[in-house]
Structure formats: structure tokens, C-alpha cells
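K.L.:
Each in C-alpha cells, the structures are laid out below.
What follows is calculated from the coordinates using simple rules that are stated; it is not laboratory data. Since the model is a prediction, treat every value here as computed from it, not as a measurement. Cβ atoms are built from the backbone, for glycine too; each structure is taken alone.
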Structure 1
């Protein structure tokens, strides 16, 4: 089918909006499942928990990853940052070799948060991987109270553990991505006040989850944003009114998984028999309110990609038949905006002969 001139020529106007970069995947740490233990030794004796069960702690916070499509359905990734909060604070002592005497020192690890980073890694078809993990303290203090001498307090910010190869696995269920990794990490300290050296061993499970967000509709001709060009407002959730008296609606079906490739863009309340262009943009124009364009509002812009021309049925509907993510060159973690630009040559309310649906925003998962 030849693309109609009314759609092809003004499309350059959509290129005025700037592009947007791909987003990261932020996993929420599952605190109860992220159960850890610690053990340690010093130059003057072992580190022992001050209270029963004091060697146990949990992590809370978040982990940020980049993920690549492929595999099942993740082909690779990299952990770029985290904010893992250690709960509760850890309290230990160095026992006195003389029975019945007070400890040689009390050791308190308080206010601790650390980050994880890894190099890029490959995920096999079963969802598993192994990569070097490096833990670095974002905050925390090490307080040593010796039996004799002054209390010393050391700021742990920036202290890094040894890079350690740890396994991990991704599993997916519906719109959820689950990460689980059995972790081991070791730190070496020298207390600045006492000169006591210490080795701290951490071991446990790191568990996190990411929920792929749903498709969001935006930029309506119902007065909630930019006014329609010639007072041709429409109902809630619709684009600006066309010659049918209603505004066209853009919706979706299928999933936002790049691997599945089953996302469908669907228009309804269109002008029967008229062609329309489904297109992709990087950003939501005018903060998602849109700008007047033809009989409607331009909602999606920035690095526009023409996806497919489809003619509306006699009932005023059409839908894409292609792999949207593949046609748009989409990567996992990208957020793209979509819209349908369609002809209305005979009954155009504003006389421009074309109109647009509302926009939709899609965050793509692997």
C-alpha cells in the first residue's frame, strides 16, 4: 500500500522532540529471603557475636541492573549499583584468653549500607550465570572499644571487598523477573586507633524482584491536557474528535517482552476505510500533554520510527501485524511512546484531513 501524502509529508514535524536514553532495571531486595551470616578473625583473636544469633543479618534496599534480551529470555546483564542496607547493626567481641576476664575489645559495625557491582556477564538458556561481584561500603562505622586504651571510630565509606565469583539465576513469571544469588564476600580491615587487623567473611543469599510496569496511556483530547485544535474535544481516554464524532483510541494487547515479540498496537473509533500510520517515538511531547497537530495532538516524538500503515475496518478498527520491538529497534529497558496518525479526508472537524489517537508508553522487558 502506498503511504498517503497527508501522513508522509508532515511527519518531519515529529522529529523536533529530543530522544531519551534506555532505562535500567531496579530490583527490590527481598529482605526476609536475603538472609546472611558473618564470621571473622583479628590479629589478637576471633570475632564472636556479642548476643546469641548476632551473626545473622538481612539486606534491604535495591539493586540496579542492565539486562539484554535473548536466552530465556535474558541473554546477559551487568549489575551497575545497589543500595543494600544491612539490618540489624552487628555487635561482636574479641574474647580474652584469660578465663573470666573482660573481652579484649568490643567491635560494633553500625549504619552499614553497601553496593554491588559486576562486569558484564552472559546468561545461559537456563537463566543462570556466574560473574565477579565486588562489594563496596556506601556508609557505616567500625567502632572498636579496647579493654585498655581509647575508643576508635573508623568510617568505612569506600572500603571494598575482594572481587569474588558468585553464581546467580534469573527466573521469570508473567511480568515478574526474579534474581537469586548465593553470595560470599571477604573484607580486610586495620583499625586506625588500635592497629588491630581483622578479616570479615560475609555469606548468604541475595534475592530481588523486578515487576515490568504496565502499558500507560497518555495525552488525551478530553481537556485533561492540551486543548484540541478547533474545540473538537472528545471523551475521557480518547484522542481529539474526528468526523465520526468520537476520538480515536490507541490500546495494546500482548506482552511487553522483547523475547515474546507479541505486543500489538490497536486503534479503535477510527474513520472507517481510512489508512493510518503506527509510529514510535522516544519521548512524550510537551510533558505528555501533546501539541496541536492537524485535528489532533502530537503525543509521541523524538527519533520517530514509522512502524506500519494499516487501514481501518468498516467498524473503525485496525491493529499492527508486525513485531513492534524488532521493527522499532528496541532494547530491553527502553521506554518508547506510540501513537496512530490516521486520515480523515471527508469529515475533518478542523479541515486538516488528518488526526491522531492518544499515546501509549511502553517499558520493554527482556
Structure 2
């Protein structure tokens, strides 16, 4: 069995280039019948938010601009990542039913995290998967995982593995919600971060980490990689995504928190930070917006928001309405009681306005 490998070791990619290539991977697998494609590379210094985050709330954009830090929005869920020359970026396009891939979003994270843990172990570092979708060493984050299924039966899996890391840059350009800091129990959010070089006790290169990842994938899936590059169809897809998404302000600045007088309810869930914005008309929900650093699909979030509109704002009525549309892993790591809790908090804050 042969998989394709897109590997960048001689240049850093812009956020638009890297993200557009990654979005093309599952499209090629689904539409062209390509074998799975692994993309290993590094970004220019940049900050990338998850699909459902408000970029203006997540980042200090004035500081990014002043420091020449690119910023963008990826197509997969999760939280903000700070990227650069010493961070391995990984994109994988693969069919959801491929042997060795677990069932559902949780199964995907668990199965692919095992591959990454195996790669990391080659440097004498024992990492483990935490269902918050992180790889951790001794409780400290080494890599964040994210995924999305936009292209038929094919999946895009993302991770960013910290070979080395500029903590001061992160603290300078990120807005870290207080609820996340309190949840972790740290006075400084940077205390939750670690790097592969730090844990290995020696300076590692991005190239040798990429090699370890490549070997771990080959062993886990009993295949070999063929070094490749995008074909003309894929190049056209990449160009279209760069134009339509990754250089388009409508994409980059989408999922803004509502600026109108809406109550907000925030809950730190297993699947990420959940933020619900809500306005009332009498005793009914007039409008609701669901954002955060969770994992879902645009269609699933829109279905939930649509179902809630003009529903009675009583908790029981909200729960009953959600039960009518809810599916397993609809919003990964978030269940109906958690969502109801966030909505009730937003309702209470709306009443106070």
C-alpha cells in the first residue's frame, strides 16, 4: 500500500498556502480517489484560530500586525495555535472508513494520537492523549489536535507539534479567556506548554521530527510513503481556496461575537470552550449564536441554532428541542446538558442587560 507525502523542508509556508493545501487533501481523496495524503511542513510566524472562534476576541490583532505575525482561520475546529519555523504542522486527508481509523470524531483523535505518541517516543519522550484533544507530557501540552469532515467521506486531520516554541510571543499576541486559565489551575497559561526539545533534553530539528512522524505512520498503517506534490487538479483547488478563503476577510473575520445587546453564556466543556450568545423576545429565544473552540461541522451548528430559534427559553423546553435534532458527536465533547447550561447562563445575562 502506498500513500502520498507532501513534505516541505526547504521553505516556510504562508498561512494561506498551508491551509489551502491541507483543505485540498480530503477533497482529492474523496473526489479523485487519491490514496491518503500526509502533508508535513512549517508555517511562517503566525497565529491561526479554530473555525468557530472569533479571531478579534482570540488575538491581539494590533500586536500581530506590529510584529509581522500572520493571522488566519482554519477549516478545522479547536483553539488558537501559534505557528512558526520550530513547529511541525501536519495535515492528513484520509477516508473515514480507512482501516486503522477509529469510529467517530473521538475514534479519529484516539487512533491518530497513538501514531503521534509512537513518533514522539522515538526521542525518549512518553506522551499521552487527553480527550480535550491534546497530546501531553506530564500534564503539559505538546500538540493540539483538530479535525473536520467537509469533503464527503474524507476527513482532514490537523495537528501542530511543538519542537520548540516562543512562549513570549504567545503571551504577547493571544487573548486567553479567564475561564480557560482558571480551569487549568495555573496562574500563567504558558505553564501548561512544553516542547519536544525540552522533554527530550536536547535540541531537535523539525526535519528529524518529521522523519519520525513519517516512520510512525508507515508502521501503524502498514504502508509506505511516496514523496509527491500536488497535481494540476489539486493546484487549481489550492488556488481557489486561497482566493475564496484564506485571503478573504469574509472568511478570516467570520464567526464574530455579536456586537448587539445579547447575553453571553460561557462553559468550559470537555470538547473546548463553549460560548453562546442569545437574545430574547418575550419568553422565547429570538436569536442564538454558538461559538467557541470546539469541534463540529458548519451544518451541525447551524442546525442547532435554527432549532433553538423561537423556542421557549425555559430549560425543559430547550432540552426537549435539542433532543429532537441531537446526534452523537454533533458537537464533539459537548452534550445536551452542557449546551443547556450555557444557554441558561446567556439567558440570565440577557435579562440583566
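K.L.:
Starting from the value 20.9: which structure in 1, 2 was Kirkwood radius over Cα pairs in Å calculated from?
P.N.:
Derived from the structure labelled 2.
K.L.:
Which structure, out of 1, 2, was FRET efficiency 1/(1 + (r/R0)^6) of positions 43 and 123 (r between Cβ atoms, R0 = 41 Å, to 0.05) derived from, given a value of 0.50?
P.N.:
Here the read-out was taken from 1.
K.L.:
From which structure (1, 2) was helix-only ellipticity at 222 nm (-39500 (n - 2.57) for each DSSP H run of 4 or more, over all residues; to 500) calculated, if the value obtained is -500?
P.N.:
Structure of origin is 1.
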